[in-house]
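The structures come next, written out as structure tokens.
Taken together, the values in this text are just the output of simple stated rules run on the coordinates, not laboratory data. Since this is a predicted model, take the numbers as computed values, not measurements. Cβ atoms are built from the backbone, for glycine too; each structure is taken alone.
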Structure I
Amino acid sequence: MNFSFSKSSASTFLRIGALLGFIDVAFGAFGAHALRERLSPDLLAVFETGVRYQMYHALAILIVALFRGRSSTNSRATWAGWCFVAGIVLFSGSLYVLALTGIGVFGAITPIGGLFFLAGWLCLLFAAAAKES
């Protein structure tokens, strides 16, 4: 993975966003068809929350890719993209594991992922503000 702050990070985020979107659709279908009869309604709702937030932030990563493609000097957008990736891994990932295993301790990881999502949105806001000035 390219953790650089160069303009090439646009293609990195495009690939990551597309991959995470693909995985999200697969997980959504898996949840709707394979898990509906296996999980309690509460755990299925937990799984679906993970799927929903993963898609929101896969799309946000694609927005970062577009932004990075137009601005080679604004590293705040790159930070936003990596925060969104970390948020998906921690937030959605912990919800998937919680739903599939029923082990409640994984729920303690979820808010950390939420903080990464928030940080990503702030970074994107600051990137947009810096682009205007």
Structure II
Amino acid sequence: MADDAKIELVRNWMIKARHDLSTARKAALAPDPTLDTAIYHCQQAAEKAVKGFLVYNDQRIGRIHDLRLLILNAAKIESSFTEWADIGDELTPYATAYRYPGDLIEPSIREFMQARKSAEKLVDFVLSRLPKTVRP
């Protein structure tokens, strides 16, 4: 069993993931929606959830945003994570795609809805693989 400090740290990762999902929903539903910000928070929610799983399993996570890589690292611990690699590929670009001025300014509502759905499913999957003691 994990010690209290680790349990609290992992719980905090999962709380942050949930907060990112909440922020994504609120940003998209605002009277003047900011879908670029909303889609970024979808990626962040998924990233933080997978990092929480890795931390729980005593893995080093580093400051990376590559969800596929994080998911494949998690798959070394639990093989069912491999099924989520495509979702990692889908969400990873949103860490930067709309964050800075350039060719892409804002995603479509359809693109956001797909990213939100994928992020929610991945966060729920990760939570299902963690003990109840670390769930928010």
Structure III
Amino acid sequence: MANILVRNKPVRVPNGSPTDLMLPEWNIIVKDTTFGEGIQIWSNLNIYGASIGEACKIGSFVEIRKGVAMGPKCKIEPFVFIPEGVTLGTGVFIGPNVTFTNDVYPRACNEDGSMISDYRITPTRVEDFSSIGAGCVIR
């Protein structure tokens, strides 16, 4: 079992196994996500199908999507969006209001007017000990 801190209160979750965590009083939804030891998370948080390394800190109002891999000792500030296809190395800092995009040419419809249902995800890797400053958009 891994110990994580949810709003500075300890919670035990399976170590290395996908887990779900629903805490409606703090608007926390975690689905099918693996946690390392010593994670700290805050309120208004959505994490779906990600892998979070040990000793990471994740601020409020963050969304992390399926397949995101976060190395150990990362710090994610509030109001960050990390979609599918993003990998964070060890010790990465993501400043507040950073948005990653995963489709270089996003569109709602094809030229014939039919809705697009399959996107071309562009893999993005943030190298070990990198910092991304507040308000950046990573395309």
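Can you tell which of I, II, III yields 23.8 when mean count of other Cβ atoms within 10 Å over residues 35-42 is derived from it?
On the way: I: 11.1; II: 23.8; III: 20.0.
Computing mean count of other Cβ atoms within 10 Å over residues 35-42 on every structure in I, II, III gives 23.8 only for II.
I, II, III: which one has relative contact order in percent (Cα under 8 Å, 6 or more apart), as calculated, at 15?
Details: I: 28; II: 33; III: 15.
Value 15 for relative contact order in percent (Cα under 8 Å, 6 or more apart) corresponds to III out of I, II, III.
0 is what came out when helix-only ellipticity at 222 nm (-39500 (n - 2.57) for each DSSP H run of 4 or more, over all residues; to 500) was calculated for one structure; which of I, II, III is it?
Working: I: -25000; II: -20500; III: 0.
Derived from the structure labelled III.
Comparison across structures I, II, III (criterion: distance in nm of label points 7 Å out along Cα→Cβ at positions 91 and 107) gives the highest value for III.
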